[in-house]
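Input: structures, listed below.
Here, each number is a calculation from the coordinates, and none is a lab measurement. Remember, it's a predicted structure, so these values are computed and weren't measured experimentally. Cβ atoms are built from the backbone, for glycine too; each structure is taken alone.
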Structure I
Amino acid sequence: MQLAVFLLRLALGGLLLVTGALKAGHAPELAAAIAGFRLLPGDVVAPLALVLPYFELLVGLYLVIGLFTSVAAWISVVQFVVYAAAIASAVIRGIPANCGCFGPNDQATADWPHVVFDLALALIAYIIARFAPGILALDRRLQRK
């Protein structure tokens, strides 16, 4: 099981590193994508668009190196459930929102497969949190000292 957790940590952490990197430096485009869901007040959208890429990078890094693994995984669970809920909300309300998951060049519209994908990622994050930290984790090295 520890090998499986390690591999899931690498996959999910790597995904967050990629998505965060693709969004970093593109706050106006990300803000437009977030605003397209019509869920948040306008004064929250811009700061969120500035912070979100670096938040994803940080959580992804923690998962990949296995530092604060359980906490990072639980944060990911919440993050992906929130993403799924936002996308489901747009689909139910018939809003053709751009998901913006993979940065400004991602033109995929919010749809049910995106909801399922985000919920699957939340499940993976839950498995990591439940059985953390997995092999080759800094958490293990810190526990020995």
Structure II
Amino acid sequence: MHTISRVKRVKDSKWTFQPAGFNNNILWHAGHIFVIVETFLQKSIPSYEVRNPEWIELFDDGTDPKKWPENMPTGEEILTALREQLDWVIPFIEDKMTQDANEPLVIGDDIMTIRSMDGMVQFLSWHEGTHAGTIFALNALE
């Protein structure tokens, strides 16, 4: 996972750094990647058990780091979760790639609808890449 290599390089002082013009910080982006994989897989395959469900209210679409409680997961906890996520997600989906998702993913105002698990994995890979790029940019800023 490309994100893991980006997150491993985050300087301690940068996890919650949120410069002007950015809606979120690195901690949010890393947690968001984790949460979106978990929630999208559960919607696609209802038997999938979401890990760290308490993180959904912190990192889902539309959440805001400015409204977080004091006891947030640390960057190291999120990094560990991202690493471990590969251990359960890959075996869970590898024999389901040709199946249709239980709940199709509608992008935008019905611009695109993703119905297959293969398409869902492609979307999740793209989604991760966009956030990994922002993590890289935020970590590089002074």
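Comparing FRET efficiency 1/(1 + (r/R0)^6) of positions 14 and 102 (r between Cβ atoms, R0 = 35 Å, to 0.05) across structures I, II, the highest figure comes from I. Taking FRET efficiency 1/(1 + (r/R0)^6) of positions 110 and 134 (r between Cβ atoms, R0 = 25 Å, to 0.05) as the criterion, the top-ranked structure out of I, II is II, with the highest value. To which of I, II does the computed value 2.8 (distance in nm of label points 7 Å out along Cα→Cβ at positions 6 and 22) belong? Attributed to the structure labelled I.
In this comparison of I, II, the computed figure -16500 for helix-only ellipticity at 222 nm (-39500 (n - 2.57) for each DSSP H run of 4 or more, over all residues; to 500) is attributed to II.
In this comparison of I, II, the computed figure 1.9 for distance in nm of label points 7 Å out along Cα→Cβ at positions 30 and 54 is attributed to II. Among candidates I, II, the computation of Rg/Rh (Cα atoms, Kirkwood Rh) that gave 0.97 used structure II. Here percent of Cα pairs over 14 Å apart, for residues 38-93 alone is compared for structures I, II. The highest value is that of I.
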